Structure I
Amino acid sequence: MWETRHARAEALAFADVWNVAGPILLDETGDYAAALGITGVPTNVLVDARGIVRAVGAVTPAELEQAVRALLSE
C-alpha cells in the first residue's frame, strides 16, 4: 500500500534507502490494508512462513523486536 500513483517505485526506493531485504508485498488497491485495519504507512506487518499475518503495527524497535522474537520462538 502506498499513497501515491507510483507504489512499486516508491516501495523499492524506500527499501533501498533502509536496506530492507526480502520480499516486498504491494497492496496497490488498499483492499488488504483496509481488511487489516491499516490506516497509514509505513506499518509493520509480520507474516509467518505459511503466509499468515501474525502481527500488525509493531511500531517501536522494541515492539518489533519483541514480535519477531515471539514469532521465531514458536
Structure II
Amino acid sequence: MVSSVSQRVQKRRDALRAQGLRPVQIWLPDVTAPGFAEEARRQSLLAAEADARDPELQSFLDAALLDLAEDWPPYEEE
C-alpha cells in the first residue's frame, strides 16, 4: 500500500522524536523582499566602519583564531 506524503512525513517526524530530537522553527529575513539588499549593505558598511575604528580588533581575532587552531581537530582519530 502506498502511503501519502503526509503519512511519510509524520513517520519521519516520529522517528526523529524517538531519537530525542524536536522540531524548531526559525524565521529568517526574506532575501527577496524589496529593500533587503540595500539594508544588508547599509548594515555591513556600519559593521565595517566600526571594525576599522577598533585598532585592537584584528589582533584579537588573530589570537582567537590561533587559539582555536591549537585545538583543531577537536578530537583525536583512533
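Only the coordinates and a few stated rules stand behind these numbers; no lab work does. On a predicted model such as this, the values are computed, not experimentally measured, just so you know. Cβ atoms are built from the backbone, for glycine too; each structure is taken alone.
The table for this structure:
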{"item": "Ranking I, II by FRET efficiency 1/(1 + (r/R0)^6) of positions 6 and 54 (r between Cβ atoms, R0 = 25 Å, to 0.05), the structure that comes out highest", "result": "I"}
{"item": "Origin of the derived value 0.95 (FRET efficiency 1/(1 + (r/R0)^6) of positions 22 and 62 (r between Cβ atoms, R0 = 35 Å, to 0.05); candidates I, II)", "result": "I"}
{"item": "Highest-scoring label, criterion being Cα Rg over 2.2 N^0.38 Å, among I, II", "result": "II"}
{"item": "Structure responsible for 1.4, with distance in nm of label points 7 Å out along Cα→Cβ at positions 14 and 30 calculated and labels I, II on offer", "result": "I"}
{"item": "Among I, II, structure where helix-only ellipticity at 222 nm (-39500 (n - 2.57) for each DSSP H run of 4 or more, over all residues; to 500) as derived comes to -11500", "result": "I"}
